[in-house]
Every structure is written in structure tokens, then in C-alpha cells.
1. Just checking, which of 1, 2 has the largest value of distance in nm of label points 7 Å out along Cα→Cβ at positions 231 and 287?
2. A value of -14500 was computed for helix-only ellipticity at 222 nm (-39500 (n - 2.57) for each DSSP H run of 4 or more, over all residues; to 500); which of 1, 2 is the source structure?
3. Comparing 1, 2, where is FRET efficiency 1/(1 + (r/R0)^6) of positions 55 and 247 (r between Cβ atoms, R0 = 35 Å, to 0.05) highest?
4. Computing Rg/Rh (Cα atoms, Kirkwood Rh) gives 1.10 for which of 1, 2?
5. So if we calculate relative contact order in percent (Cα under 8 Å, 6 or more apart) for every structure here (1, 2), which label has the highest result?
6. Here FRET efficiency 1/(1 + (r/R0)^6) of positions 119 and 319 (r between Cβ atoms, R0 = 25 Å, to 0.05) has been calculated and equals 0.20, so which of 1, 2 was it run on?
Structure 1
Amino acid sequence: MKQTVLFVDDEEELRHATSQSLMLADIPATILDKAERALAQISRGFPGILVTDIRMPGHDGLWLMRKALEVDPEFPVILVTGHGDVNLAVQSMREGAYDFIEKPFAPSRLITTIQRALEKRRLTIENRALKREVGGRDKLEARLIGRSDAMVALRKEVRTIAATDADVLITGDTGVGKDVTAHALHDLSARSPHPFVHINCAALPVELVESELFGHEAGAFPGAMRARFGKFEFARQGTVFLDEIDSLPVTVQAKLLHAIQERQITRLGANDPVTLDIRIIAAAKTDLGVAVEAGHFRADLLYRLNVVTLHVPPLSDRRDDIPSLFINLAAQAAARYSKQLPDIPAEVLSAMATQDWPGNVRELRNAADRFVLGLDPTAGHTSEPVVDTLAQKMAAYERSLILAALTAQNGSLKHTYEALGLSRKALYEKMQKHGISKADAENEA
């Protein structure tokens, strides 16, 4: 979005002259005659500045400045003053005004002041974006844990897509963390201050699906004693997460398609449509393409949903991430049960890494809970290791031991080879043999 000057003055001649000056200086501007019209365009992310006359009928420039600074305390406001208002303008600068210009002013003075204010605004917005990116990276890596190529790629995609308003389809096996990914997309987006509404489509009663999603008016059906907002309306300016959308009845899918495509819904029993300002994120545990072929899912709804598709990989595709993920899940369990996190031996981490986890992160979380509670983390886990031959089992076990030791020793190579009873050279050779890079060791102390 280009930087824009909002210029507000009730004098038509001054508005016309200023418009000409800004146009000649190649500065985009919106020329307005009322404070309310300017305030409607100001937001925390608005890239421009405000220039306003102090004396205006109705709401004056000081009212507009204070309202603008309530929206964003760092928003640059330049006040245009008459001769008798200079003291008032100086006082306003103490309240947060960027600068003031006294009438009559030379166009060059106005342009110079505006250019300085625009540069300040540009730097403010860039710094905020940088802080969001750094903070978002920290939060994202704490949520979507792992150094595997698959997880690095997923985090990169989430950071890129979160900054847009594109609808997203998230795919992946049961328990991989599709809901965590959806939350991350919302929290890293500009919609994060607004609601995140999680709708489990599989849990919606068939006879109440439309009412739950779109709302209803009083008397729309037996038992509807009063009007009720649907979940789509409740999510205004936020994000709607349609979990297990592949469970949604075909009869409702047409209305859902209309709501997503037109960004409008009509409550049951009403005639007037309600405009929606929401982002749609959907998740499916099955292949929607197969569901379309089987006639269980509308093709046009699929095409509308998968503007962007994110695939969350199963643990079987990122086995190297399991030790660090298990430690993180165990720490969460310890906090949840108000217990001290016990030491996690490398043997336990290795055992976790060599197991198959068909329930993915959800199943691994249960194992972490059992461990923190003093129980056998593999109790009730019937899956066999995923390798077959003895040589494969031995190689996989050695690799998992090294990775588990690296994780347990916080990435320190020195502490790792000492804990494993190896020389530094032997550890390096084994790491090379098993494709373990130095990037897997955070500290080479």
C-alpha cells in the first residue's frame, strides 16, 4: 500500500491549493472536508499521515488528532493553525502531535514537513513488521517444532501465507497438528486481535448445522425462541477454522460455498444478507480429491478452499524431530500436572524415535504424559519399529541414540561424545555415516 496523506480542512480553496501542491510533489493524497471521514480511514497499519486544520465546524482538528492517537499513539499528525492558535498547537505537540504549520504557509514548507512525517511513518511500520517477524518466528518454532526439512519448509510457508488474507486448506493425517498450524496462521496474521473460531464439522448435529454456522432469527424453527449469531458472524474480522470439513454434509456444502465465495450469509428465517469480514482456514484428514470423485464433496467447494494448501507431515516423515518434540511435550505435561520435569535419559528418547506413531503428535503427547506421571511411556503402544532387517535396526538404533544424546546434551558435541563413550573423531564419523549434520548440534563446546 502506498503512503498517503489525509488532508482535512473545511476551506475549499485551501483544499484545492493543497491538492495541487501535493500532486506536483508526487505525493498521493486524500482531500477531505470533515474530521469523521478522515478518522474512518485511520488504522494502526495505515501507512500514511494526517494533516488537519485545528479550527473546523463540528469535530475539530484536536478531536481528530486525539482520536487518531488512540488508534495508534505513533501516528504522525500535522496541525494547521491560525495565528492565534500557535500556543494551542504547541500544547498539542506535548499530547503527541508530530508538528504544526501556521497559516499562511509556503507550499514548500508543507511538502518538507509532510515528507519528514511520511519517512517517520515508513520506519515505524517497517520496525513493527520486523518485530512481528522475529517474534512470530520464535513463537512459530515453539509451536511447530522440528529441524527436519519438512518442518522447516512448513514454517516458511506458514510465515509467508499468514501475512496474506488467502483462504487455506490444511491436509495431513490424524494427530499431526493441523489445528496448531491453523492457530499459527491466525496468530501471525493481521487478524490476530480478533476471534479465532474453531468449528469441528464432524461434531455438529446434522439438523443444526446451518443454524450453528449461519445463525437464525427468532421463530425460524421450533425451539428458536430468540435470534442467535452463527459462528461465522461471531468471527467477524477474525478467522474461521473449519476442522474436519470432509465430514460436512453435502446438503450444507452449497451454502458454505456461497458464504465463502461471496463473504455473505443469511440467517435462517431472515431475508437480508450479512456481510462477512473473515478468513477461512479448512482442514481435512482425508483426500478431498477422492471424496469429490466419490460424490461426498463438492468439486467447486474444493477449488474454492484450496487457494493455498499446506500439508502437515506425519512423524514417520520427520523421525529426527521426535526426541526434541518429546522433551517439549513432556515439559508441557509437567506444567499441566504441576510436577517437576524428570530427567529424560537418552535411552528413552531413542526408544521414542525408533517407534512408529500412527497417532502422530497426539499419540506421542500421551506417551510424554505417561512418562511425566512415572509410568512406562510405551505402555499400550503396540506398534513395532518401522525397520525390518537386523542391519537396518542396528543402524536406526545407533542413529537414534546419537540424535537422542545430542538432544539430551542440548547440542553440545563434547558432552555428547563423552556421554556415548566415543572420541570426538568417532562421533564425527558416525554422524557422517548416518547423515547427521552439524546443524543438529547447536553448541560445539
Structure 2
Amino acid sequence: MSTSSTRIRNPWAWVTTSYLSEGIPFALVIWVAGTMLKDLGHSDGEITLATASIGIAWSLKPLWAAFLDMFKTKKFFVLWMEVIMAALLCAIAVALPLPNYFQITIAVLWVMAFCSATQDICVDGIYITSLDEKGQARYIGVQGVFWSVGRLFGTALIVWIAGSLKEDHHLSSTTAWSWALAASAATLVLLAVYHWFVLPTGSIGDRPESIKAAFRTFGDAIVDFFKKDSIWGMLLFVLLYRSSEGLLLVEGPLFLQAAPDLGGVGLSLKDKGLIDGTIATAVSLAAGLLGGAFMARFGLNRRTLIIMALCLNIPHVCFVVLSQMAGSGHALSFWTVASLVTLEKFGYSFGFVANMLYMMQQISPGRYHMTHYAFANSIMNLTLVPTQMISGPLADHFGYQTYFLVVMVAAIPSVVGAMIAPFPRKPGEAQAVGGRPH
């Protein structure tokens, strides 16, 4: 380990802010961009077709993760990615008044997504190489909480800023969003300056000898992954578990924002930021902790997996209820919308825990434990790309009332996947197979 990495500052000083800085760009690309484009007058189909595929950047992280350490330190990439992403946000802000702003925005978001994915790789690398196993376990919950705070910053604060500038100060939508994006950029620059002083360098002793050696190790990890017992059955579960959720992740928030005469709820930007950003995110954190406690108490097995699949999918009915209640002449109260959205978010976050635990305990154990978990996680995220992309066109075609019934039908494969998921490793065996437990 390098000298600079041995002088590790209090992890509270950098674990909190580094994972905050991870969550901010992810939220801006995946959720806030859609909210902005909807407010600027684009249809659900336009938005989801253009933005959903950008999420593939985070799924491709394993393809270049092994090569980052060969050139510079992890800290170097974290700092530069934060600065570059701030510049990209400013570029979008400047482009919004232009006639072709939509195309420019999507192109910039693609670049920003790859920068964010690179930042994720290096922040995780600093965390793993700067803390011992006790430290990693001690702060694992902290990193999750502050990543969610980064999401809260984007989906709540930035959306609220845009809404306040538009509704309270009577700025145009374009100007309001330009200032909101500028606030995001300024935040990332401040985080980069702060991280210049407090972020550990991370170990640089694990660099491969050459690019050829890195490719050889990467290829061996791929071969070993597909030699695992029941791998195709396990991957089928990963592909099916989020089949319904993918149709809801991007389209659900757009429905909340859509005008009542189009069948939507018609939330203002400020109300959307409060409900879908603040309240729902807080409830999601609590639900994730409760889901973890449930799995710790009862363990990962077929019975608990099915229960968690039901918890993940049944609350989608909340959007069915909202779509039946919404529409022209049907103004819904703030607390009715907040209650139903919060209930759905609780179920999603509670049930999602089982998916991550299955990948950790059944798919990833072995010689390349961390790498194989990244593979499984990437494959899981890839399943969301097509469902998110078609969600907008389907909603435009069927209308919201019918569309959310389609979402409920799509939940059936998720539950079936849980029912047929293989369990090649018995409880406790995952630790014995090899690799460091997550």
C-alpha cells in the first residue's frame, strides 16, 4: 500500500461524501433528466426511448474496471470524473435554449453516465483497499445511506429548485432547469475540492503486470463464471426478478408528472420532489433495512425468495389504483398520492434485498467473488434497459389505466422466477467456496 494510503483519515470524513458523490450523478441521469424533459414538453415515449438505454453504462463497468489501476490512482479518476461531470452538467444548462437541445442533452448524458460508472469503480476500489474487513463491515451501511442521500439530492432538492424557480419566481422552464443543473455542477465541484484533501489514494499494489495479463485474468474470470453449477438457472432468476419493476422505474414518475387531461396525476415539480424524492427515498431506506433484517432472521431460501418477490410486485397495484383515480376533473389530494407512492416504494425496496443477497450468496462465491458479483449485477441491470425503453411507448399507446395493468401482468414472471430459482449452495457454503464475503 502506498504511503499516502496508509495515512487513512477518519472514514466518516470520506466514505459519506464519496458515496454521496456517487448517488448524485446517477440520480441526475436516471431520474432527474426524465423529469426535466417531461417538464419541457416531451412525451413519455420520447423520454424513455432516449434515456433508458443510458443505464447500460453502469452495466458495462466490468469491461474497463481492471484497466483503471494500470495508469493512475483511484483518487485521480474520482477527482477528474467529478470535475468532468460538473462541466457536462453546465454544457446541458447552456444547451437548453438551443433548438436541438434534446439531442445534445442525450449525447451529454451518455458521456456523463460513463464518467459516473468510472467514478463508482474507483470509489468502491478506494473503500475496499483503504479499509480492513472490520472497517468495511462497519461502514457498509453508511455507504448505502449516503448514496441514497445523493439520490435524494437529485430527485428532491434539484427538482424542487427547478420547481421553485418556475412556480415561485416565474422563470421559464428552460431557465429554471438551467439554474438547477448549475447548482448540481457547483455541488460536484465542491465535492471534488473537498476530496482532493480528504480522499485516500487507495492501494496501488494490485495493478496487473501488463494489459495482456489483465485481459488474461478477465477472460479466466468469464470462463469460471459460466462453469458455475446451475449458472443458467440462476441467471434466469436474475433476468426475471425485475421484469415488472423495469416497466415502472422510469414510467411511474412520468405518470405522476403527466397532466390530468392526459390521464396523469399532475403533480407540480415541487410536490413531485417532495413525494417521489424526499418521502419515498426516506421510506425506501427504512424498507431496505427491514428487508435486510428479515433475510438475516429467516435466511435465503426458496420460501423467503418467493415472499420477497411478492413484496416486490404486489405493491405495484398502487399505481393501478392511482391511474384509475387520476384523470381530467379528478384532482387527487397530496396525501393520497404520497401514501400510495410510498407504499409502492416500501414494497420495492423491501423485496429488492433478496435479489442482491441471491447474487452474493449463490452466484458470486468462488475464486473471483467480487468480479462475479459485478458480472451478475451488470446482467441484472441489463434486463432493465429494454423494459424501461418500451415503458414510455406502451404508456403512450395504451394510456395509463391499461398500462399499469400490463405492469401487474409482467409481475408474474418475477414470482415464477423466484419459484424456480436454483440453490446450488447450501447455507454457509458460500463462505467456504472462496473469496472475500461482501
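Rule-based calculations on the coordinates, nothing more; no lab input. Every value quoted in this text rests on a predicted model; they were computed, and no experiment measured them. Cβ atoms are built from the backbone, for glycine too; each structure is taken alone.
1. Numbers: 1: 2.7; 2: 3.3.
When distance in nm of label points 7 Å out along Cα→Cβ at positions 231 and 287 is computed for each of 1, 2, structure 2 gives the biggest number.
2. Details: 1: -14500; 2: -23000.
Among 1, 2, the structure yielding -14500 for helix-only ellipticity at 222 nm (-39500 (n - 2.57) for each DSSP H run of 4 or more, over all residues; to 500) is 1.
3. Details: 1: 0.05; 2: 1.00.
Comparing 1, 2 by FRET efficiency 1/(1 + (r/R0)^6) of positions 55 and 247 (r between Cβ atoms, R0 = 35 Å, to 0.05), the maximum is at 2.
4. Details: 1: 1.10; 2: 0.96.
It traces back to 1.
5. Details: 1: 11; 2: 26.
Across 1, 2, relative contact order in percent (Cα under 8 Å, 6 or more apart) peaks for 2.
6. Values: 1: 0.00; 2: 0.20.
The read-out was computed on structure 2.
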